[in-house]
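Pasting the structures here.
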Structure 1
């Protein structure tokens with residue numbers, strides 16, 4: 001069984017080296033035969049209620065509320081519900097682009113006890129709502145919110161109630177999602193949140209591995225892609241996402257999406273690449 005350190009988990013999972021595939025709510029029934037299959041995604045398992053014995057190859061874990069269990073790809077997994085209560089849980093599925101490190105938790109199976117678990121489940125339910133939305137911008141927000149969630153989860157305080165830095169980042173993300181079409185600059189964000197430009201940019205990058213204005217552009221391009229796929233003109237889309245100059249918008253779109261906006265109408269091109277699907 002892998003022994004974990006929270007500080008190492010932050011270093012490994014907090015560098016934006018994972019791509020979230022989806023978040024799922026699942027249930028396992030008691031008194032059923034043990035099912036076994038091969039995992040093709042990695043996942044964090046967050047028990048909500050009930051108990052289950054989960055086996056990865058020859059490693060056995062007891063899943064219960066208050067613990068998070070991490071499983072990786074290419075493991076033979078089996079579930080056995082303990083007792084007469086359903087085992088309910090939420091999984092965060094992801095794929096990793098990380099190279100092996102000294103700890104290499106991403107490619108390991110491990111468990112960790114979590115304090116303030118009720119707050120963790122509350123945050124997971126919010127993440128689940130974002131995951132269930134089909135908009136392309138929701139996929140972008142989902143990735144950022146899970147990056148923030150994992151950093152808080154593995155902090156030394158183990159998901160403390162108040163975290164001013166991560167709360168600031170969450171507020172900025174929500175502000176951008178509501179007002180992306182407005183004239184937003186680092187200076188205006190700095191004034192709104194009472195932080196220096198350098199500090200605001202540093203904190204946002206620390207938690208997301210992207211600068212605030214780069215996130216704004218990425219969000220705008222995601223919205224623009226959806227609007228273009230709906231058949232709107234380039235000029236109209238440019239204006240709708242905050243650009244008065246459609247030619248500047250077109251250059252920016254080509255830089256970030258890889259094609260000119262006029263090519264989007266006849267192609268279902270997505271800014272966010274989705275990975276494989278799996279349930280375990």
Structure 2
């Protein structure tokens with residue numbers, strides 16, 4: 001498991017491009033029949049990827065739960081949100097099977113002892129993207145198909161930011177301890193996400209960009225509002241955003257991204273917004 005410690009805003013001002021990428025970028029999430037995991041000490045969030053091809057893969061494959069968490073199994077004191085961004089697949093949680101199609105989401109509660117991943121077709125494997133947060137109590141493991149997400153259209157084509165926010169793991173859809181997750185889909189001709197930019201002083205956030213076509217990229221903006229930096233993101237890469245950092249981006253094409261938050265509260269609108277002309 002890759003461990004990332006907290007970086008403060010004073011040090012980040014002096015980071016090189018390579019140091020920024022080493023600290024915040026998460027790449028190579030989908031390795032055949034492996035679990036890739038990155039533990040961030042920012043709100044103790046874990047970002048994971050699994051692409052089962054020939055095997056049924058346990059969530060604990062390659063992870064020493066006692067060494068990394070001091071627990072006997074992965075979800076002993078955690079909850080997790082799972083998206084499928086690949087072919088059809090199945091997640092089995094304590095013997096209960098959940099069939100997941102493209103862009104479907106599954107919430108698995110604290111106390112679930114065994115989680116396994118499999119693909120329906122090895123030539124078109126599922127790609128399970130996951131974020132896990134600490135949890136203090138158990139709720140209900142729930143499958144949320146893309147059709148049942150709460151949809152919030154926003155933005156304007158004239159501002160190149162017309163998009164639909166799909167809320168999956170969200171208080172308006174189901175109860176969780178602290179984890180919130182959703183998916184934002186930009187329309188053709190729109191490239192900006194989360195503009196005007198904002199910070200969450202009370203929460204961290206992780207973005208995972210996908211449906212970035214061909215050789216296109218996303219310029220992900222980060223840093224303090226008046227000390228901005230950028231990380232160039234390719235398809236199916238994720239980025240950690242501490243509470244003090246803005247998180248927005250502009251692509252060379254439209255794209256989709258999954259956002260995940262954890263921290264003090266679950267208020268979606270609890271944010272400190274910064275107008276573009278104030279970020280200087």
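Where does the value 18.8 come from, among 1, 2, when mean count of other Cβ atoms within 10 Å over residues 47-54 is the thing being computed? Here the read-out was taken from 1.
Out of 1, 2, choose the structure whose coordinates give mean count of other Cβ atoms within 10 Å over residues 127-134 equal to 24.5 when calculated. Structure of origin is 2.
15.0 is what came out when mean count of other Cβ atoms within 10 Å over residues 135-142 was calculated for one structure; which of 1, 2 is it? Attributed to the structure labelled 2.
Could you figure out which one of 1, 2 the value 55 for percent of Cα pairs over 24 Å apart was computed from? Structure of origin is 1.
Taking Cα extents along the principal axes in Å, for residues 23-110 alone from the coordinates of each of 1, 2, which one would give 42, 22, 19? That value comes from structure 1. Using the calculated result -1500 for helix-only ellipticity at 222 nm (-39500 (n - 2.57) for each DSSP H run of 4 or more, over all residues; to 500), pick out the matching structure from 1, 2. Of the options listed, only 2 reproduces it.
So distance in nm of label points 7 Å out along Cα→Cβ at positions 71 and 87, computed for just one structure, reads 0.8; which one of 1, 2 is that? Attributed to the structure labelled 1. Taking distance in nm of label points 7 Å out along Cα→Cβ at positions 167 and 231 as the measure, the highest value among 1, 2 is held by 1.
Any read-out appearing in this document is the output of simple, stated calculations on the displayed coordinates, not a laboratory observation. Since the structure is predicted, the reported quantities are computational estimates derived from the model, not experimental observations. Cβ atoms are built from the backbone, for glycine too; each structure is taken alone.
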